[in-house]
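What follows is a set of structures for review.
Each value in this text was obtained by applying a stated rule to the coordinates, not by laboratory testing. Just so you know, these numbers come straight off a predicted model, no measurement behind them. Cβ atoms are built from the backbone, for glycine too; each structure is taken alone.
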Structure 1
Amino acid sequence: MKLSRSTVKRALHDLEQHGYLEKTPRHRANGSSTSNLYTVR
């Protein structure tokens, strides 16, 4: 399946807005950002 990055980001945002996903930002020990954690509700 070929999807653009913007399509995936939009889908994740929509799922979060409708309450299906919860996004938790994560950070490294030095304070820099790393990947977000997505939890299915």
Structure 2
Amino acid sequence: MSIEVKDLKKKFFKKEAVKGATFTIEPESIIGLLGRNGAGKST
């Protein structure tokens, strides 16, 4: 079973952090989230 995400959006107040992300996570995959400091990755 896989996880499919379509058109993901995330805002922090008026600031768009993610806009229209689409991806599929296959079983047994290792996923990482990269970005600059202060970008909200741990949120």
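When distance in nm of label points 7 Å out along Cα→Cβ at positions 1 and 17 is compared over structures 1, 2, which one is greatest? Comparing 1, 2, the top value of distance in nm of label points 7 Å out along Cα→Cβ at positions 1 and 17 belongs to 2.
Taking relative contact order in percent (Cα under 8 Å, 6 or more apart) as the criterion, the top-ranked structure out of 1, 2 is 2, with the highest value.
Of structures 1, 2, which gives 2.2 when distance in nm of label points 7 Å out along Cα→Cβ at positions 9 and 25 is computed from the coordinates? Derived from the structure labelled 2.
Quick one: helix-only ellipticity at 222 nm (-39500 (n - 2.57) for each DSSP H run of 4 or more, over all residues; to 500) came out at -10000 when computed from one of 1, 2, so which one is it? The structure behind it is 1.
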